[in-house]
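Just so it is clear, none of the values below were taken in a lab; they were calculated from the coordinates. Predicted model, so just to flag it, every value in this text is computed and none were measured.
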Structure 1
Amino acid sequence: MRVTSHAGADAFLAHAGEFLAAREAEHNLILGLSSRLQREPMLYGEPAYFAVVEAAGSVVGAAMRTPPHNHILSEIDDEAAIGPLVEDARSAFGSLPGVVGPKEPVAQFAAEWQAATGAEARIGIEQRVFAADHVDAPRPAPGRMRDYERGDRELASRFMDAFTAEALPEPPPGSSEEFVDSREEDPHGGLVLWEDGDPVSLAGFGGLTPNGIRIGPVYTPPELRGRGYASALTAELTQRLLDGGRRFCFLFTDLANPTSNSVYQRIGYRAVSDVDQWTFAG
């Protein structure tokens, strides 16, 4: 096994792009982050980490990280690649807050990281990747979708605070205001709102892949749920992105939330793969 580190997204994608694009839905997070880092290498304040592992001259796995965020692991075609990726990440960082990746490989990475560092590894979120190449219209919901405007910043930030408190095991490194600003500044991403008198639901999008784009997060306050707002917003946003030239839209769901998983399938999304997030403590 040979691990090659790359200083930037261009070199990383030149090396591992074909491997990643062969399973575009599974790798939509890595591909989407890399595509933005090609344009803005210092988006997160310091250089990103990229690594590719090969066996017999063929790419069998990859990893990336935008400190201080979690490590991200690709699909792994040879489980013997995980040990070298653990050692390379340990050499680069010493410690990690956590790791995200396909279910079985990321569990092995977490176990080997715990053994190598003594950090306690525990599973944080069990997720599923979904993809859509068409939209099945949901039942009508009152209101309409509209684009985010600068005057929505406080409301969007409050929605994001509520989303992270409800959906994430640990608060993200950046603030909700920073997330909202980053989506607004992304030339290929953004935020949309569903408005029924007042804004009642929020959805983000971004992370271009060769043929697709990722939707998320999607959030409706608890007291406004059950009225079809999130379904209508996600369906209309998905259709807009497909009409704009994307072949696919991707999204992640929390497997602990059966409602969202069924909602997305009703509007045309199909399950692709399971992805887990592990956290490290100590």
Structure 2
Amino acid sequence: MEEKTKLVVERVGVIGTKKKGQQIAETVSSSGIEVTIWGETDEQTERGLKGISESIDREIQRWGMTVSDKRAIMARIKATTDMADLADCKIVIEAIGINLEEKREILERVERACPKLEVYIIHVSTLSVSEISANSGISSKIVGMHFLEPVPKIPVVELVKGMNTEDKAVTIAKDFTRRLGKTSVEVFEYPGYITNRVILPMINEAICVLMEGISSTEDIDTAIKLGFNLPVGPLALADSIGLDEVLRRMDSLFHELGDIKFRPCPLLRKMVRAGKLGRASGEGFFKYEKKEEPY
């Protein structure tokens, strides 16, 4: 299996040029693997490469990387609008769709374009891998992965096996995550998996505490961050994820499980309707000088 895995990770395709796709492409390239990142248009691919470059520049400013590191990482990333350029990739990671229909459409296109595909990784946070791959001819090769943000820094990945996923695909996926320097935790396919099931109710409750006037935005985050030794407070975390994305995930869990603890706080809906989406819009529970690429 080790020899087979080495063949698989020579080049990886990444579908999607927004924030998640950028971070995954950077992470894969940083591990020494070549990457082909795909977008629908030249504008999307250019924005994707620019986003990766700016992300590395921020690390250079923090002394976390060097200019030489950047040159090596960027040299391993190729951008394309032609899915045929992914034909030789044996691992492809989808990080573009946010709903069932979009993910199924991309899956169909990749299945046609990538005859050598051995593992197709779907980035999922709440959706069902089995449902996405139900009518696919490569369902046995499909694995779900939940990459937490920021992808280059978070050392854990949730690995989700669909009902038709073969053990071979799971083994390759585990070996791949080790190559990325990450730990994979295998979870049963169930809405929200581990991380979203635990963290989203905390974020939602923090928003309710704010809505009820119990404390200020700053003090809520300070209490949770310092009280439980966390790197960031729940409201700042929500801004980083994107309030629209938090709402989408909460709605999905509430719909799937029917548990009132997943019912989105009214203030969250109000913020999203007002266009205050967090870092992506420049304002959420906190204000930000610079807008960031949306999820």
Structure 3
Amino acid sequence: MASVKDLRDRIKSLKNTQQITKAMKQVAAAKIRRAEIAQRQARPYADALAAMLRDLMNAVGSVDHPFLKPGRAGAPKGLILMTSDKGLAGAFNSNVIRLAEQTARADSNVVWYAVGNKARNATKRMSQPTAFDTPLSTGPKLETARRIAARVTDDFSNGTISAIVLVSSKLVSMSTQRPEVRTLVPIVAERTEVASGPRGAVEFSPSPEAVLTRLLPKYLEFTIFSAMLETDAAFFAAQLIAMNNATDNAGKLIDELTLQMNKARQTAITSEMLEIVGGAEAIVG
């Protein structure tokens, strides 16, 4: 059985750890609010961009743009793995990395693009060829998204990769973060049924084809930017839950060790009393 001093030192260490987890929980709670606000502010633009893209693809006959054509046959897929820069968020990053590994095993010919320090470390451990890597939260996210989009666009247009696939986290709720796989390029037009009845005339200047050609690169940039905001919000939600659980577990361990320490102290006091009584009886005898 551990001594009273050892138990007291362990309780002190756990209390210090509990203070750290409480502080990290408060920081995550404050940051997730800002991340959710940024995500909500970007959502109307994303919805309008998707609706405009869908209408344009249904309106035009054909557009000579690489994003609308299949990639070069035999070229590897470009896999964008997006994680957070930091850990201490439970299985948040490992779930995304595991899904990316499963996706890569389904198609062994893959080129990795790592977004986030945890993604970069994962690709290094897997000894996979990484064409590009960048932290998630260094500098303005929109500029980072533009650099990522420019790199994968050049590789796709040059035939280095045959598709652009994104593996990132989706914030379902505060308690649920789900990794998902999306194929961003090539874009497959979803033909919708034309509603019967009169429709308002929509004019595009200079032409629907020209507008669509300008819109497609913006679509890729903003999709990556939106995924970065979603990853931020999902990470802080996961970290909030992880730090809350760590704080509660530390409290339970402190209670258990306090009970053990009290028992050890009582045992030590009882032993000392027995020794005193035994010594007194020996003197009297």
**OP:** Match the computed value 32 of relative contact order in percent (Cα under 8 Å, 6 or more apart) to one of the structures 1, 2, 3, and report its label.
**Re:** 3
Subject >> Structure from which -11500 was derived, helix-only ellipticity at 222 nm (-39500 (n - 2.57) for each DSSP H run of 4 or more, over all residues; to 500), options 1, 2, 3 >> reply: 1
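Comparing structures 1, 2, 3 by Cα Rg over 2.2 N^0.38 Å, for residues 23-182 alone, which one has the largest value? Write out the running numbers ahead of the final one.
Numbers: 1: 1.21; 2: 1.03; 3: 1.14.
Looking at the calculated values, the largest one is 1.
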